[in-house]
Each structure stands twice: as C-alpha cells, then as structure tokens.
1. One of 1, 2 was used to calculate helix-only ellipticity at 222 nm (-39500 (n - 2.57) for each DSSP H run of 4 or more, over all residues; to 500), giving -12500; which?
2. Supply the structure label, taken from 1, 2, corresponding to Rg and Dmax of the Cα atoms in Å, for residues 71-198 alone with the calculated value 15.3, 44.
3. Assign the value 2.7, calculated as distance in nm of label points 7 Å out along Cα→Cβ at positions 127 and 183, to the correct structure from 1, 2.
4. Which structure, out of 1, 2, was distance in nm of label points 7 Å out along Cα→Cβ at positions 39 and 55 derived from, given a value of 0.8?
Structure 1
Amino acid sequence: MKHVLVTGGARRIGRAISLMVAANGGMPVIHCNESVDEAERLKNEIAASGGEARVVRADLSRTETMDALFDEILSKTGGHLDAIVNNASLYAPTGHGAACRSIHVLSPLALIRRLAAMGDGKAVVNILDTRVRDDAHAEYMAAKNELRNLTISLARELAPAVRVCGVAAGAVLQEDGHPVSELERLASFNPLHAHGTPDGLAECVRFLLETDFMTGEIIHYDGGYHLGKG
C-alpha cells in the first residue's frame, strides 16, 4: 500500500480509510471539499503518529475540474499514485440528480481513467450502498447503482493493469445530526441484527487494496442485509 487517494477522506468513513492507509505504511491523499479544517487536522494527526499524508481540495460535483485535481495530486506526491478509494458521497433527497451523478459516477470515472493511464499495478475500491432502492433519495440511489455497475464493467475493461473492486456498505453510521439510536434501529433490518463500524469497513478496503488476485469483487459489509429476509 503506497499512495492512495481517498475521496471524502477527512470525515466519517473516509477518515477511517485514511487512517487505515497510514497505519499500513501508505500515504493517504485526503480529498475534501468543505471539510478543509478536518482534513488538515487529520493530516497532522497522521504526522504525529510518524506517518505522512497530503490534502487536496475539489468539488466533485464539477466533473470538469478532475484533471486539475489529478495534476495537483501528482504534484503533491512526486508523481506517484497507486490506488483510489472513491468514498465521497452526497446522500441528498430527490431533486439533486446532477450533483449526485457527478459525485458518485462521473468524477470517479474521470479519476479512474487518469489512474489507468499511469500504467500497471493500480487498484480502485468504490464505496457502494448495499441497498438498491431508497424512494426518498432516488437519484442518490440511481447513482450508487450506476457506480456498482461501473465497478464490474471497469474491472473487465481495465484488467490486467488496474484492479477495480467495491465495498457495499450497510448500517455503519447514522446520518450527520441523527442520534446513535438511529443506527441501532437500522441494525434490526439485517440477519445479524448488528451494525458495522467505519474501522470495519476500512478493513474491507485494506483487503481489496492488498489482495492482488482479485478484481470485480464486491464485498457486502452489511450484516447480511443483501441476502434479504429469507
């Protein structure tokens, strides 16, 4: 594990993934948009533990800026990037279709294309949603489903130079501003009657980044939610 871009890497699940990369001897490139202060604090936290990180800022809803973002990443890493974790997300109610598709599909695709152009030995992990339907967030769900399909398509297209996998997350964190009891309620919908943790999801990402004989694989970190109720 070397230089790894983590989009949305300053907070919540992204923070756990960034810390996991650093703990395993890698350099996380912590992408943020509005969470600049959190990203800088995380970079300093990693440095205090003997690691190294970089911070980049970009609005992923503006797909046309992805080339500039990628160039900035290479500038800050001495031309190195080995993997991308597409974690940034917009859990917006119906009515934010353009932004949802840019953040979850178009910008990740642009970044993956640039990574693939660098040569062999690269890896991508896309953070997905284990659900396939959410009527109150229809455009978010449509974009996440498209990213899932893109994961499989790109695994075929970009092999053997780039491995592309995904982690489909279930009940891991409640929404910002919601009580922990909300997460506990969601746990009742999966067979294990439990919820996961950001650190547990980050371990799934670590496995996929480090396992070099795997592509097109989607790990469901969801307590068995994807199995249905039987």
Structure 2
Amino acid sequence: MIWEAIIDFIFPKTCVGCGSWGSFLCRECEDRLDFVEQICPMCGEESPMGWTHPKCKTRWGMDGLIAIYEYREPIARAVVDGVKYGFSRELMGIVMNNFTFETGCNFDYLVPVPLHFYRENWRGFNQAEDLAKIVGEKLSVSSVKILKRVRNTKQQALMKTREERQKNIENAFIVDRRFQMSDIRGKMILLVDDVFTSGADMRECTKTLKKSGAGVVWGLALTH
C-alpha cells in the first residue's frame, strides 16, 4: 500500500533486537530466539507441555500454560517492550509465525487479560487483545473480551513477593455483564497475555472464569 510505503519512508522500521533497519525484528535476531522450557502455572516449576502438576491442581486453578520465550533473554524482552510501546501487531505476527503448540484442548474462546480502562486509555490499546486476535486467526478461534478489570491495581512489578502480587490483584476482574453463565459454562478457554511473571493476573482471571462455570482454562504468554 502506498500509505504504508510513505510511513515506512518517514518512520523507518528498526529491529528491536539490534537496531538494524528494515523490520521490527530482523531475521538474525529472530533466529537467536529460543523457545523456552514450559512450567506449571501454579508453582512455577518445570512441567512437560506446560500442564499443571497434579499436586498443584485446585478447583479454581489454571489447567496449563504455554509460554514462547524467556523474558530474561534480551531479545525476547526487547520484543515484549516493543509490543507494549507501539509495534504490537507486526512484532507479534513475526514471533507467532513459526510457533505451534498442542495442549490437547479444542478451545471455545480466546480471552485477553484486560487492562483497566484508565491504563488502556493512556496506552491506546491492550497488547493482550492484539495477541489474542493473532492467535485466534492461527487457531480459527474467536477472541472474546469476556473479562473486565474493575480495579486499577498497582503495577505488579512494584510488588516484592508472590503473596503481595496475589493480594494486589484479588477481586480485580469480573465477567462482563454482556455474558451469561450459560455462555461460559463448560467452555475451554485460552487466556492470553504478553508476560507471565508471578502469574497472579492469569490465576485471578482463571478463578473468575471458573467461578462462572468455565470447564478448562489455559494460559498463553509471549514470555515467562
């Protein structure tokens, strides 16, 4: 498209990993990204395929987690920062292009982890929604904004312990009133976010969904 060419000329794309021109993630940096070992979303210890350990399963807990990259890896962190600050759809399209995963679940919905209205309004978009749309196109599953964040919580990065993060996020989410329990009951849901660190946000979202009748809830994150 002519307008895209003009924009690229005025604001040339540079790789978030090395700064070279031409793409938000060059081939060399993309090739240096390694897929991460999967972990149990409840305890954070290694787990084949990201399944929740049997000993970690709870009534309202997550059933599994798929993460793509290691957040401590510099290029992966640069990708996440790029996603958060303006290059979301193209960057996520690049990193998702060659990624496949198998959970054994046929998901009914993809649900992005919501931002609070004030934070989304300030940023202009929710990166989890953009990622959910890309994954939805890949899996042929609808991305649906079932959840709503009703508390403008402190940034989780400011919390020092896992317990503080969990407390900070308690009761921060509700099911949007446009949805009924019959819309959710027994459904298999894939929660989507950019980063899984302590996992408090996703676990709280899962609790909200399962209390509303969801049958299975997995998480998908760019990094952990």
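1. For helix-only ellipticity at 222 nm (-39500 (n - 2.57) for each DSSP H run of 4 or more, over all residues; to 500), the value -12500 is produced by structure 1.
2. 2
3. Of the options listed, only 2 reproduces it.
4. Considering all the candidates, the number was obtained from 1.
Where a number appears in this text, it was derived from the coordinates with a stated rule and is not lab data. Predicted model only: the values in this text are computed from it and were never measured. Cβ atoms are built from the backbone, for glycine too; each structure is taken alone.
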